[in-house]
Structure I
Amino acid sequence: MENPYEDPKEPGLPASDMELHLSKTALVVTDPQVDFLQEGGVAWDLVKKTAEELNTVENIERLFKAAKEADIVVAVSPHYYYQFDHKWKFAGAMEKWMHANKMYDRETPYAELKEGSGADFMPQYKKYILDGKTIVPSPHKVYGPQQNDLVLQLQKRDVSQIILAGMSANLCVESHLRELLERGFEVAVVRDATAAAIIPEGDGYLAALVNFRFLTSALWWTDEVVEMLKK
């Protein structure tokens, strides 16, 4: 059976000509959190197939490590829900699912993030995220970064190019991609450092991959990015 994720043999779109300038580049990782990426997380069973096939959890860590070694700007865009967020009067389908399953729940904005909770960062990523250098903006609330200070933080560091990875492909990654493009950034998505749900309604990863091909400045593999960051 033909792999639906393979690139077309005869592409209809122009090839990428994006070249990284590390002094202007940031790695941005959306939702590197337990609820999406760890066995027992509330959404793991939905994304497990693509995450395991792509080696997503390990590839995100490889990107963090390479970015730190290259000394480029690194940012995460976390997703949290507090008690007052559950008072919303309307929501989309996935929002309803996340709220019903208490995904990314934190008690209050004032309490410390509970160690090992679904909202917590993946344990293997913490040494990169909690190093006092990584940008950890306020949480985004639906899918895109319009509600947090990610863009401000990047612009204040004179970033113009973004390597984008994280969870999940057709939701927060794609929404961040679209907003960052509209704000004038050159954005490459790392196709095997993300994953998405496969449910009866469709394959979220395939849907995102199609849009990535149309929208991104580049669509790279983790191996490619790691090599670029060594230069």
Structure II
Amino acid sequence: MKAHIVQKAINNSKLEPFLQRAQVAGAKLICFGELAGTGCLYESREVPSLDHWIELFSEYDLHVMVGLPLAQEGKLYNSYLYFHRGTVQVYQKINLFTPMNETNVFTPGTKPGIFKTDFGLIGVAICYDIRFNELFDNLKAGGAEMIFVPAAFPLVRIDAWKSLLSEHAVRLGLPVIGINTVGDDGMNEFGGNSMLVDSEGQIVALADDKTETVLELEL
């Protein structure tokens, strides 16, 4: 399966050019990072509705996975969305990161993220979730065949990002795909290094720490 892994600049909220590129290239799956549609939210504000995103993604014959803030029953969740031909699945981030004010903006989720797709079961963990082994254990126990970790991971801690992705891959015996962002939003500088790590912990593909780019992978 041809996949596009989008390492996007934090201040660039335009998803359409990446969707168009993926469709023209014949990709089946396109994956964005954490809160890719809006950038990080350090305080509560109005965000686009789920219907807005469904309308956008319905224009493309792609499996789309993307990080978005989504409101539900008056609460805001740091969410990761899977969409394909009208099918919507959502994971709500369980472990919120207090230093980036997430606990004041978002409500934590409660259920592990496992998406049922045409190409198998996909596990999802978002950014700070990476530090909680039990969550990853639950994804494997739930049948996940690969795990995606969308993130807005700061440059100052990027060595931890790289080592934790590899450690999870080795410990679980599963491929792990990390999707980070780059750039500076005035509050944090983000460290890129989006990557595919195979089930033995070997880095198969790696982006740099500065450049907005797309990793084109066969998964």
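For relative contact order in percent (Cα under 8 Å, 6 or more apart), which structure out of I, II has the highest calculated value?
For this comparison of relative contact order in percent (Cα under 8 Å, 6 or more apart), the top structure is I.
Out of I, II, choose the structure whose coordinates give helix-only ellipticity at 222 nm (-39500 (n - 2.57) for each DSSP H run of 4 or more, over all residues; to 500) equal to -9500 when calculated. Don't skip to the answer; put the middle values down first.
Working: I: -9500; II: -6000.
Computing helix-only ellipticity at 222 nm (-39500 (n - 2.57) for each DSSP H run of 4 or more, over all residues; to 500) on every structure in I, II gives -9500 only for I.
Of the structures I, II, report the one carrying the highest value of mean count of other Cβ atoms within 10 Å over residues 98-105.
I
If Cα extents along the principal axes in Å computes to 47, 44, 31, which of I, II did it come from?
Computed on structure I.
Laboratory data are not the source of any read-out in this text; all were calculated from the coordinates shown. Predicted, not measured: the structure shown is a model, and the values here were computed from it. Cβ atoms are built from the backbone, for glycine too; each structure is taken alone.
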